[in-house]
1. Name the one structure among 1, 2 that helix-only ellipticity at 222 nm (-39500 (n - 2.57) for each DSSP H run of 4 or more, over all residues; to 500) of -22000 was derived from.
2. For the read-out volume of the Cα convex hull per residue in Å³, for residues 10-65 alone, a value of 99 was computed from one structure; give its label from 1, 2.
3. Given a value of 30 for relative contact order in percent (Cα under 8 Å, 6 or more apart), calculated from one of 1, 2, which structure does it belong to?
Structure 1
Amino acid sequence: MPRRDVVFGLSAMDRAGRINDKLVMASLGWKPGLQVGFAIRAGVIVIAPGAGQRMRTLDQLCQVNVPARVRQACRIDGPERVLLAGLPGLQLLLVHPAALLGHLTADLHAAVLGGGA
């Protein structure tokens, strides 16, 4: 998938599970009041309009409130920064927890620092 088909952003997920990035949300065209559902795939939270389980409504600031069970399943225990990937063509928002990003980038970082593949 070409990079222009993905809009990235960083968000601080608070204790209530709220996330938002204005650029990412604008790229998706999502508006307050939209119903979204949640799934977990390979440690990534997948959010889609009107699909999945544990439906939530985007608030007036277009924030997504990720349910506690979804956060716990992805080992998000408290406030943390997450990487958001908006896929406008697919109408999906992917939430990458920090621990997963650390795992995915470990080999790259080792190589950059001269100690890996």
Structure 2
Amino acid sequence: MKDTRKINKYAHSLINVTNPSNIGDSVDGLISFKVMLKEFPDLRYLLSSKKVSIDDKLKSINNIFCKFYNGITLEFILLLIRNNDFSMYNDILNKIIILMESGSKTKKIKIT
């Protein structure tokens, strides 16, 4: 069952702490990480495994991705791991995208 309250809290928190000029980079990083999880099952297994300690997960992710993602993106991923909420990652990312689209001044239109 989805914890929509937590999902909303994480999504709003990321948007609130990120500089408006950098929010695009942060979201792009989160989307990139989502793609990595799909392409590398071992990474997904590492993060979902109960056998791997949270400290080992944090160290691994930090060491692997510190050069690829900005500080806020990486810290957000680490926060989800630290709080044992990483299973909500995709839902949180989807909510962030929805919030950004609703706050955008441009409107999506469908041409048929």
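Each reported figure results from applying straightforward, stated rules to the coordinates on display, with no laboratory input. Since we're looking at a predicted model, the values are computed, not measured.
1. Details: 1: -7000; 2: -22000.
Going through each structure in turn, the value belongs to 2.
2. On the way: 1: 88; 2: 99.
The read-out was computed on structure 2.
3. Values: 1: 30; 2: 39.
Only one of 1, 2 returns 30 for relative contact order in percent (Cα under 8 Å, 6 or more apart), namely 1.
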